[in-house]
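Every number in this text was worked out from the coordinates using simple rules, so none of it is lab data. Just so it is clear, the structure is predicted and the values come from calculations on it, not from any experiment. Cβ atoms are built from the backbone, for glycine too; each structure is taken alone.
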Structure P
Amino acid sequence: MRVFMIGATGYIGSHVARKLAANGHEIIGFARSDAAAAKVSAEGYQPFVGDIAATEDLIHVARSADATIFAAQLTLEEEYRTIGALIEGYRNSGKTLIMTSGTGVLGQRTKGIWSEDSFAEDDPIDPPRSIAMRVESENLVRASVAIGVRGIVARPPMVWGDGQSPHIELIVQSVLKTGSACYIGTGLNLYSNVNVYDLAKLYSQIVDKGVAGALYHAVGGELNNRCMAEFVGRRLGCETRSITMDEAIELWGKFAAVIVMGASSRSRSPRSRAELGWQAERPDIIDYILDDPMACNNRSAKIPD
C-alpha cells in the first residue's frame with residue numbers, strides 16, 4: 001500500500017512510518033522544510049515538501065496514495081481544517097484516513113488526586129474545554145464513512161521510548177530547575193501509557209484490518225505520577241517533592257501543569273484487542289526509566305498543544 005504520512009519526522013509518525021515500511025508499504029513523507037525532507041529521504045521514503053496550510057497540495061498528494069496517516073502537531077484549529085480538507089479529498093474514494101488524537105481528551109483535572117474512571121474506546125467522554133475541538137476532529141473522521149472514506153482514529157495515551165516521553169521529560173525538567181523530582185499534590189493521578197514501538201504496531205494493524213469509523217486505544221500499562229517521579233529521582237540521585245498547582249504552573253507552564261501533570265487520563269483498549277488482535281509487548285516503563293540510558297536525558301520537554 002502507498003501511504004502518505006503527515007508528520008513523518010515527528011516522534012509518533014517516524015516510528016509508524018518505519019513500521020509500515022518494514023511491512024512492505026511505500027511511504028510518502030510530508031516535510032515542511034528542506035531539512036525535514038532530507039530526513040524523510042534518509043529513511044528511504046519519497047519526500048513531499050509543502051505548506052500544511054496549502055490543503056489543495058495535500059489533497060493532491062493524498063489522492064495519489066491509498067492511505068493517509070495524520071500525525072502532525074498543529075493547533076486544534078489547523079488540525080480540524082486539515083482533517084476536513086483530507087476527508088473532502090477522499091470523498092467516495094474508499095481510501096483510508098487515520099487521524100492521530102490523544103487521551104488528553106479524556107483528561108480529568110484532579111490536581112494530582114487519583115481517579116477510578118477509566119475509558120474504553122467508545123465510552124462517552126466530557127473533554128476538557130481547552131482541547132474539545134480535537135474530539136470534533138475525531139467525530140469528523142469517524143463520520144466520514146458515510147461519504148465513502150475509511151476514516152479511523154487512533155487515540156494514544158502517554159507514549160514513551162527512544163528517549164522521549166512528555167511526563168518523564170517534565171519530571172527531569174523539574175530536577176534541573178529545582179533539584180527535586182516533582183509531582184502535583186498526592187501524585188496519584190496518571191495517564192495510561194504505551195511504548196512507541198507497540199503504538200507503531202497498532203497503526204500497522206489499523207492499516208491492515210481497522211474497521212471504518214472505529215476509534216482505537218493502545219494501553220500498555222499505568223504508573224502514577226508520584227511513582228514516576230520516585231523512579232526518576234532514583235535514577236538521577238535526587239529527592240522527590242510534592243508541589244502545589246500554582247508551583248506547577250510556574251515550573252512547567254499552565255498547559256503542562258493542568259492538562260499533563262495535574263490530570264488523570266486512564267484508558268483501556270478492548271476494541272483494539274478484540275478487532276485487531278493488538279497487545280503491548282515492550283518492557284514496563286519502570287524498567288525503561290531505571291535502565292535505558294536515553295530515558296532521563298536532559299531533553300527540553302516539549303508538550304504539544
Structure Q
Amino acid sequence: MNVMQLTGNTDRNPVMSGVLAYALGIFCMALVDASGKHLSRAYPLAEIIFFRSLLAMAPLGVTASRAGWRTLRTRRPVLHVMRGVTVLLTLGLFFWSLRYLPLADATALNLTSPIFTTLFAAGFLAEAIPRRYWLALVIGLAGVWLVMAPTDAALRGVALIAVASAAAYAGTNICTRILVRTDSALCCTFHSNTVLLAITALGAFSRDWLLFTWRDTAVVFVMAVASTALQMLSGYALKRVAASRLAPLDYTLLIWTVGLGALVWHEWPRPAVWAGMALVCASCWVIVSSRAARPAPVPPAKPGTLA
C-alpha cells in the first residue's frame with residue numbers, strides 16, 4: 001500500500017488527503033518514539049538507528065521501483081545530506097533523552113520545534129518575525145521551564161538534550177520546505193535514510209553493539225516502518241497543505257505518547273508537566289495561528305543554490 005492509497009484520491013480533495021496523511025504521520029511518530037524509548041535502554045543508539053534505517057530500505061525500495069527510479073533524481077544532493085544529518089541528530093538526541101525521561105515529558109519538550117522553526121525561517125528563509133512571535137517564544141520557554149523544574153540537575157541536562165532534538169527537527173522541517181518545491185516525498189525520504197545508514201554504519205564493527213532479541217527485532221521493524229511512513233506522509237502532506245494549517249495536528253502527539261507511556265511504562269505526567277504542556281501548545285498555537293492568518297511567502301530558489 002502506498003501513500004496515495006492511504007490518503008485516498010488526492011484529485012478530489014488534496015487538502016483533506018494532506019490533513020489525513022499528516023495526522024497518520026503523527027501517530028507513526030508516537031510509535032517511533034515509544035520504540036526508541038524501549039530500545040535505547042538496552043542498545044547503543046547508533047545500532048538502533050542503523051538497523052532502523054536498514055530495514056526501512058526494503059519498503060522504500062519497493063515504493064521507488066513502483067513509482068519509477070527517476071523519482072529519486074535530485075539537483076540538490078547537498079541539501080539532502082544536510083536533511084539526513086538533521087534527521088540523525090533528531091533521532092539520536094531524542095532517543096538519548098528517552099533513556100532517562102518519561103515519554104510524555106520528552107515529547108512536551110520536543111514539541112518546542114515550531115519555535116525553532118520560526119527562528120530558522122527568519123534566518124534561512126528571510127521571513128519576518130512579528131512581535132507576537134517573541135511573546136510566543138517567552139511563553140514556550142516558560143512551559144519548558146515548568147516541565148524541567150521539578151527534576152534534579154542531572155535530569156535538567158537530559159531535558160536540554162530533548163530541546164536540542166527539537167531544534168534539529170526544526171532544521172529538518174526547513175530543509176523539507178525547500179526540497180518539496182522540486183523533489184517528491186519519496187525522494188526526500190530515500191536520500192535521508194541513505195545518509196542515516198551511511199553515517200551509522202561507521203560503528204557497525206563496534207564491540208558495544210549487541211544482538212537483538214526476537215522481540216526487540218520486531219520492535220526495530222515497527223520503528224523502521226513507522227519512520228518511513230512518517231517521513232513520506234509528512235512530505236506528502238506538506239506538498240498539498242500549508243504547514244501553518246497542519247501544525248496544530250502536532251499536538252495530538254501528546255495524546256498518543258501520554259497513552260503509550262501510561263500503558264507500557266505506567267508513567268503519568270506530573271501536574272507541572274501538564275501545565276508546561278499547555279504553555280508549549282499555547283506558544284506554538286500563537287505562531288501557527290499568525291502564520292495561517294498572514295502566510296509569509298517563501299522566496300523562489302535560485303539556480304545553483306541550496307535554497
Structure R
Amino acid sequence: MGGTQGEVPLEVLRQRESKWLDMLNNWDKWMAKKHKKIRLRCQKGIPPSLRGRAWQYLSGSKVKLEQNMGKFDELDLLTGDPKWLDVIERDLHRQFPFHEMFVSRGGHGYQDLFRVLKAYTLYRPEEGYCQAQAPIAAVLLMHMPAEQAFWCLVQICEKYLPGYYSEKLEAIQLDGQILFSLLHKVSPVAYKHLSKQKIDPILYMTEWFMCAFSRTLPWSSVLRVWDMFFCEGVKIIFRVGLVLLKHTLGSSDKLKSCQGQYETMERLRALSPKIMQEAFLVQEVRCWGRTGLSWEGPRCCHCSVTALSPQRVAQPCCLT
C-alpha cells in the first residue's frame with residue numbers, strides 16, 4: 001500500500017524527488033514566493049518516499065509539533081476516558097485490516113493507532129472521538145511516526161475540516177448542502193435526479209468527506225487526492241465529490257438503471273472503478289482550475305483554504 005503514481009518512469013520519479021527535497025529544505029522561501037509551483041507539484045503527485053514529510057510541511061503539523069514539544073508524550077502517558085477507550089478499541093480492527101501494519105492486534109500499527117486516537121480525546125476532551133477519525137489516523141500512520149501523525153490529525157480536525165467530528169455533525173451537514181448547491185451548476189441532471197428522489201446529501205457524502213475518501217477510492221487515488229488536499233484544502237474534497245456525482249448520475253443513460261431511491265443509493269455505494277481510477281480522477285479534479293466555477297453561500301469561507309494558511313478564512317468561496 002505504498003502507493004504508485006500511475007506509471008511514472010523511475011528517472012522522472014528521481015527528478016521529482018530531487019525537486020521536492022529542494023523545496024522541503026527551503027520551505028519558507030518556497031512558500032513565500034512560489035506557492036503556485038508547490039500546488040502544481042502536489043497535483044502531479046508527491047514522490048512516495050517523501051509523501052509523509054511533505055504532508056507535515058503542507059499541513060503545518062511540523063510547526064505545530066515544534067510548538068508543542070513533549071505534548072504527545074505527555075498525553076500518551078495518561079490513561080484516558082474509559083468511555084472513549086472502549087469505542088476506539090472496538091474500531092481498531094476495522095481500519096485497513098489487510099495492511100501489514102494493522103493485521104495483528106498486537107502489532108505496532110495497531111498500538112500506534114490506539115495511541116494517536118486516545119491522545120486526541122485527551123487533547124480535545126470536548127470533542128472526544130469520532131469513528132471517521134480512525135481511517136484518517138491510519139492513513140497518516142502509514143506515512144509517519146505516531147507523534148507526527150497525531151499533530152497531522154490535529155491539523156485536519158482543526159484547520160482543514162473543523163467541526164466535522166463534533167457530536168452533532170453540524171459542519172458536515174452544512175457542507176452537504178453546499179455540495180448539493182454546487183452540483184446544481186456542475187451537473188443539473190444529477191441535481192434534478194437527487195432532488196426528485198428526495199435523497200439528502202448527508203446520506204451519500206458523509207463518509208466521503210469525513211474520511212477524506214480514504215474508505216471510498218482505490219489506494220493510489222486516495223494518495224493523490226490527499227496530496228492535493230493538504231496543499232489546497234477542503235475544496236479538493238468538494239471537487240472529488242462533484243466529479244463522482246457528475247460521472248455517476250450526470251446523464252440520462254446513467255440514470256436508466258437507478259430510477260428509484262434505493263437504486264440510486266446503491267449506485268453511489270458501488271461507484272464505477274473507471275471514475276475512481278487515479279489518472280482519470282486527478283485529471284477531472286485538476287480541470288476545475290480551468291472552469292472558473294465559483295459559488296457563494298452561507299459557509300463560503302472554507303473553500304479558500306491554502307497550504308500557507310489552511311484555516312477557513314473569510315474569502316469568497318471558489319473551487320478554482
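With mean count of other Cβ atoms within 10 Å over residues 104-111 coming out at 13.2, pick the structure among P, Q, R it was computed from. So the calculation was done on R.
Could you figure out which one of P, Q, R the value 28, 17, 13 for semi-axes √(5λ) of the Cα gyration tensor in Å, for residues 160-223 alone was computed from? The structure behind it is Q. If helix-only ellipticity at 222 nm (-39500 (n - 2.57) for each DSSP H run of 4 or more, over all residues; to 500) computes to -24500, which of P, Q, R did it come from? It was calculated from structure Q.
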